[in-house]
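Listed below are the structures to be examined.
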Structure P
Amino acid sequence: MSLTLASTTTMVVSLPALLGFIPDDSLVLITALTNDDGSVITGPLARIDLTHLTGHAEDCARHFNRQCGDLPVSCVIGIVVRTVDGDNADDGSLPQRTDVDSVIEQLAEHGFTDVDVVHVPAVAEGARWRSYRDAGRTGVLPDPAAAAAAAAAVAAGHTIAASRDDLAARFTPAPENLRARLQPHITDAVTSAAIDHSWHLAAHVRLARADAAIRAAAHGELSNDDAVIADLAATFSTLSFRGALLAVPDDATRLAAENLVLHLWRHSCDPVAGQLAIVIALHAYLRGSGTVARIALENADPKHPMTLLLSTVLDHAVAPSEIRHVIENASVEARRTLLSEPTIDQA
């Protein structure tokens, strides 16, 4: 597949929707995949900080190959987003050309030979992109907010942040004195959750409270009551209950659950906070926001098996659709087990 001016422009203007934020000082590598019927779709992508690119082209290409080496990649487009000096904006000079050439060479070593890399000073209306490989290939961006990818992202309930830092800022804990005040209450609630796990009627009531809290979160309602926060934090951090709460009807509800658990995370200390971050990462991944999932995992228990598993899934760009049914079926079974009446032995 040869990238046309129109398809390259579409790729560049779609970056905020694909990443979940407006990139800057980044190299983004995007694959185009060929389906069995000959159609072409956008495949996995990788974003690399430009500060990490110099001297690490081989590592970047190796990581990209781990994601895409087994996929039917027809071509790769790289997009360098970096503001250029006003005096050099139109003289044909492009930033970090040596680094870009090194990445192209390293990608070729892994079999990615159809590669083009373009530069754009910003993903914004009116910005001009230019190809590193062909000086004649250039185009001007339309309004990113009007792009089809942006409309699809908004329709799916995704948020497009101004930067990755803005996304990461969502993971700002509540003041330490507030978390310290709540910690003993959450510890007591975790003990209660462990007891409720063993009795189906208590489990039913606990799950009902969590389900109601997710429904409320869908309307933007998040409780600040200490007892409610402690109770819900204990529920979502207890393995059996959090497993039973992963199956939700749609991405809008999944986003509500994610926002609820993030609210609980802000008010919790480790180890509970580390468990809640895993729940956030799972919901974010399953609704297609790999960036939020990665940020959540940065705050998760690093030794937990689910943290390691989800990190591997993200590194290999496994599509949520490939494992969503496995997680949802396991969640339904976990809920069924919790709510099943215990067998009564008869004399």
Structure Q
Amino acid sequence: MTDAAETGPSGVDADGAGATERPPLAPDEVAALAERVADNVEEVIVGKRTAVEHVLIAVLARGHLLVEDVPGVGKTTLAKSVSRSIGGSFKRVQFTPDLLPADVTGVNVFNQRTDEFEFQPGPVFANVVLGDEINRAPPKTQSALLEAMEEGQVTTDGETRSLPDPFCVIATQNDVEPGQTYDLPVAEIDRFTKKIRLGYPSTEEEAEIIGRMAGDHPVDAVDPVASIEEVRRARATVAGVDATESVREYVARLAAYTRRNARLGVSPRGSLALLRTAQARAALDGRGYVIPDDVQAEAPTVFAHRVRADSGTDGATVVEDALDRTSVE
């Protein structure tokens, strides 16, 4: 099942292909853009500023986000309001046991009028794709996202098609009914840059949510406060944020600690994800360089879900120990 909003043509950015590339934003402009988007999203989402920042960091770091939580805490609303705030296309896929890979990526359909096969793009062709309850589908269907998330493209019947730029998957994982779900493959878990939980709102926040939702859904009134071009320029800025050799070595030492102290530690892909999110964190603070505090702020949501710890502990504990015991040089 899919749900689309403001979608552009397959493989084409929402604001059109072939636009003239403009130079990256300055770091303080990236910070201002993120502030505008976060403020705009908070017109809909109550009390989730940190979660909004995680989404923005994932987008700016050219990554993807996994949200593990119970139903009804605003995961879909968060994804949709962010995509609307940046003027991007949004599509939602409800993962179910009978969902097929082609239902996600698209399929070639024979057109009897033209006597040719035509590609019908799947919901993965959007700037922000929400994979709702991704662990309800079997691994074969889950794996349909592997190429898309890693390479920004989809290959069907030997033909490769590029996905929109930017492209970000926000997937939700149901942790309430383990007997009716499938574990995500390690290869797919590793492709999610960050993993977070939204959690229940406070009593005051829930009362505010009820008041806002009593009439029309506020997400329908969200207007863009940034453009897709600005997001691309901001991503270029983040990619150029300076990370010194000492910072890169610190990231590598943190990853090495997890490998020594868990059954499965952080992969080099995870190390790269941490560096990229630290760059994004620096840009959100208006800086053009990474400091260890950026790495430490991002490590729990970037590393923990990649770690398979020994019995009696978990990935979050291993990462916490790594931060405590790994020196900053």
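No value in this document is a laboratory result; all are computed from the given coordinates. Bear in mind the structure is a predicted one, so any value in this text is a computation, not a measurement. Cβ atoms are built from the backbone, for glycine too; each structure is taken alone.
Can you rank P, Q by FRET efficiency 1/(1 + (r/R0)^6) of positions 40 and 232 (r between Cβ atoms, R0 = 30 Å, to 0.05) and just name the one with the largest value?
Of structures P, Q, the maximum of FRET efficiency 1/(1 + (r/R0)^6) of positions 40 and 232 (r between Cβ atoms, R0 = 30 Å, to 0.05) occurs in Q.
Among candidates P, Q, the computation of log10 I(q)/I(0) by the Debye sum over Cα atoms at q = 0.12, 0.26, 0.27 Å⁻¹, for residues 168-223 alone that gave -0.43, -1.03, -1.02 used structure P.
In terms of Kirkwood radius over Cα pairs in Å, for residues 80-127 alone, the structure with the greatest value among P, Q is Q.
Here percent of Cα pairs over 28 Å apart was derived from just one of the structures P, Q, and that gives 42; the source is Q. Quick one: relative contact order in percent (Cα under 8 Å, 6 or more apart) came out at 24 when computed from one of P, Q, so which one is it? The read-out was computed on structure Q.
Figure out for me which of the structures P, Q the number -12500 belongs to, where helix-only ellipticity at 222 nm (-39500 (n - 2.57) for each DSSP H run of 4 or more, over all residues; to 500) was derived from the coordinates. Source structure: Q.
Structures P, Q were shown, and semi-axes √(5λ) of the Cα gyration tensor in Å, for residues 152-199 alone at 34, 20, 6 was computed from P.
Give the label, chosen from P, Q, of the structure having the highest value of FRET efficiency 1/(1 + (r/R0)^6) of positions 184 and 312 (r between Cβ atoms, R0 = 35 Å, to 0.05). Comparing P, Q, the top value of FRET efficiency 1/(1 + (r/R0)^6) of positions 184 and 312 (r between Cβ atoms, R0 = 35 Å, to 0.05) belongs to Q.
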